[in-house]
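Student: Each in structure tokens, the structures are laid out below.
Any read-out appearing in this document is the output of simple, stated calculations on the displayed coordinates, not a laboratory observation. Since this is a predicted model, take the numbers as computed values, not measurements. Cβ atoms are built from the backbone, for glycine too; each structure is taken alone.
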Structure 1
Amino acid sequence: MWLRASCELQFEITVPTPLILMLRPRSGAQQWIAREEYAFSPRLHVEEFSDLYGNLCQRLVAPVGAFSIRTQVEVLTADYVDRCPGAEFIEIQNLPQGVLNFLLPSRYCESEQFNHMALEITAGQKLGYDQVACIENWLRNNILYQPGSGDLPVSAVGVNARQVGVCRDLAHLGIALCRALSIPARLVVGYLEGLEPMDMHAWFEAYVGGRWYTFDATPTASPGAYIAIGYGRDAADVAVCNQFGPPASPLKQVVKVEQFFPKDA
């Protein structure tokens, strides 16, 4: 399926402010970037680099005054998220080296505190994919998804205690439960067509059966229609906009995602 996604951020900058952005998706196994626009107003010098997880990041200093960023991307995505019930658990000694970091506790995913809970939730499930699918289902049935319930990231412990959260919070708890079972898991941030209310979205992936699989506990999740922008251990690694200095929160943030059909298709 073809998706067109855009994001517009508008700021009022009071002092020159360094920003690190993560707004450019990369082509991968589930998506191909066909066309992309990226504009700043006013125009300025930007440096691009890849972070520790291969995400495309942009580094700049926003000037004083009105400042805006607008991106648009056209992407060919998979029609459906890959599912693989029964995919095997991969023993630690057989995991690729690049996956090992996603086994460890992190700032928002205190997996060491969820060992017993993870075992209780997945009791009777085959090790691997079926355990993660059980966690996804448990999250959907037990944690209230409430858009707008929190602007700041909440750790897995906090989400479990209050039993409510946004998409990112549900993903944090899912990641912590997976890691507690020695299943590598990572946070993904990007776009989801059909999300209500429309905004950036977060979900998680687990490494089973020799590859990463998508899981999303939010009830608005589509069978496909995802565009991944960034991957990381948790929200600390995948903020689409990090600013340094006096607060410079966007005055306006507009996200749009729609299906379309290319003229030459």
Structure 2
Amino acid sequence: MKDMADSVVPPQPRDYHGWNWSGFFTLYQREIRRFWKVGTQTVAAPVVTTLLYMLVFVVAVGPARQAVDGVSFGQFVAPGLIMMAILNNAFANSSSSLIQAKMMGLTPDFLTPPLSPLEQVSAFALGAATRGVVVGAVTAIVIGVLPGAGLGIAHIWPIFYFGIGASLILGLAGILAGLWAEKFDQLSAVTNFLIMPMTFLSGTFYLVDRLPEPFRSASHYNPFFYLIDGFRYGFIGHADGSIQVGVIATALLTIGLFLWCWHLFRTGYRLKT
């Protein structure tokens, strides 16, 4: 018996310097299944809401509006509505996931397993980005078949770049909000007083160049403006601002928010008690 005990090899500690693909994918898959189980609420409802916006602007307002940048008002406003759905749903996914875990005492589910802060942030951000991209893709398909929308593609790369970039940025912003908020009222305040105003005041339904000063200049400091403008550029081939600035700003904002989230997870900000 002693010889057998001596021959048993003790379990080796996991190398935390390597990437835990299994744990990362499990947490990512958990975030996907979380919103997919209630797809009627998380996917179908945003699509219906966007279609209602589209019907109001195209059917009721559209005929009275002149062409914008050489395209119909429906073609102009459709990409903005799609991007708005992407932004709102990516933010909602990560923020609601973290606030629910904190309020229900479920944070050990992802803090106890051998996952590094880098893996945790990546899984939450990619899960939120996946929901944003899925909702955006479904919305684009549905809007594309609507009469009067005339949704075409002028450049494919801005659609992917700004669509995925917007999903990651708002997914990371949702992580920050979910970590900071201690109850749903605080999370709702961020959505209603920060995310929604920035979305609506970023040129979703109009050209910012037609705004009077100082609102026109102020709009160019809104990061959502570059996300929507670049995304729209991929569909209609015309941008209201600088595409180069938008590309750089999107990349820097994504990296900056990711590093911020990583730091908060490393320190256990409002996660570890």
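Student: Thinking of 1, 2, which structure, once relative contact order in percent (Cα under 8 Å, 6 or more apart) is computed, gives back 29?
Tutor: Working: 1: 29; 2: 25.
Checking each candidate, the match is 1.
Student: Quick check on the output: -4500 is helix-only ellipticity at 222 nm (-39500 (n - 2.57) for each DSSP H run of 4 or more, over all residues; to 500), derived from one of 1, 2. Which one produced it? List each step's numbers first, then the result.
Tutor: Working: 1: -4500; 2: -21000.
The structure behind it is 1.
Student: Something else about it: Output the label of whichever structure in 1, 2 has the greatest value of Rg/Rh (Cα atoms, Kirkwood Rh), for residues 34-161 alone.
Tutor: Details: 1: 1.05; 2: 1.10.
The maximum falls on structure 2.
Student: Thinking of 1, 2, which structure, once semi-axes √(5λ) of the Cα gyration tensor in Å, for residues 98-241 alone is computed, gives back 32, 20, 14?
Tutor: Working: 1: 21, 16, 15; 2: 32, 20, 14.
For semi-axes √(5λ) of the Cα gyration tensor in Å, for residues 98-241 alone, the value 32, 20, 14 is produced by structure 2.
Student: Quick check: 1.08 is what I get for Rg/Rh (Cα atoms, Kirkwood Rh), calculated from one of 1, 2. Which structure matches?
Tutor: Matching structure: 2.
Student: Now a separate question. Upon calculation of distance in nm of label points 7 Å out along Cα→Cβ at positions 82 and 106 from the atomic coordinates, which of the structures 1, 2 produces 2.0? The partial results should precede the final answer.
Tutor: Working: 1: 2.0; 2: 3.2.
Of the options listed, only 1 reproduces it.
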